[in-house]
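Some structures are shown below for you to check.
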Structure I
Amino acid sequence: MFASLPPLYVAQRQLLRLTLSYCPHSGSSVGLRTLLSTDLLPFASTNPDLEISVSTRPGKHPYVKGEYRTGWDKVIGVKNEVPEVILKKMNLLNDSSGRKNTKFTEPVVGEVKSHQGR
């Protein structure tokens, strides 16, 4: 019975590349340097289709940059962050679609009247 149904839409990962940039001797990059030595390999092994690149930027604050299939990119600064927070930011970039946030210009009006009399 189910063999004749069309396949369900399978979500494709939108993140193509993840770039980690840090300073090799700055104090603001300590968390990212620690993450590189401890948590990067497990993250890369759980995401084998993700291209991860690491670059040094002497004298600059660290950041994590995600590049998406849509051509958009998102950059998150990780200055003075601990490795656990940086890993959460990497997962946030990994799970997002790459779309920019949109601002609602008109108020949202529901179809059901409010019980508060408006």
Structure II
Amino acid sequence: MSKFGADATRMGLAESGDSIEDANFVSDFVNKAILRLFTQIEWVKEILATPKESFRTGSFEASFNDNVFASQINQAIVLTNQAYSDMLYREGALLDNELCTVAKCLFVCFFN
């Protein structure tokens, strides 16, 4: 854990196996997880540094884009929760990360 940190180690352990197959901790996967986590953190910092005036305020009617984003996030929550309920930790961790990343990319890249 001192080599990769807690979050990346959790991702590596989740990926290494949660069924009857052999568990193999793969450093390459953990390095990619670190890069994804770093990218997400930098994006959040960028969003937080954005002037508040550029965000919508007050009450507003949700747009089609807002509804698509909310639907994708809700789908990620349901699928991830189901995977964890079924004790499929690898699938749960990967679904959570991948589906939320896809939802963010669609919203940021295509809807703005």
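Assorted remarks:
- If helix-only ellipticity at 222 nm (-39500 (n - 2.57) for each DSSP H run of 4 or more, over all residues; to 500) is computed and equals -22000, the structure in I, II: II
- Distance in nm of label points 7 Å out along Cα→Cβ at positions 63 and 95 - structure with the largest value, from I, II: II
- With respect to relative contact order in percent (Cα under 8 Å, 6 or more apart), the largest value across structures I, II is given by I.
- Which of I, II yields 2, 10, 17, 17, 13, 10, 8, 7, 7, 6, 4, 2, 0 [P(r) over Cα pairs in 5 Å bins from 0, in percent, calculated]: I
- At a computed 0.95 (FRET efficiency 1/(1 + (r/R0)^6) of positions 31 and 55 (r between Cβ atoms, R0 = 30 Å, to 0.05)), which of I, II: I
No lab work stands behind these numbers, since they all come straight from the coordinates. Everything numeric here is computed off the predicted structure, so don't read it as measured data. Cβ atoms are built from the backbone, for glycine too; each structure is taken alone.
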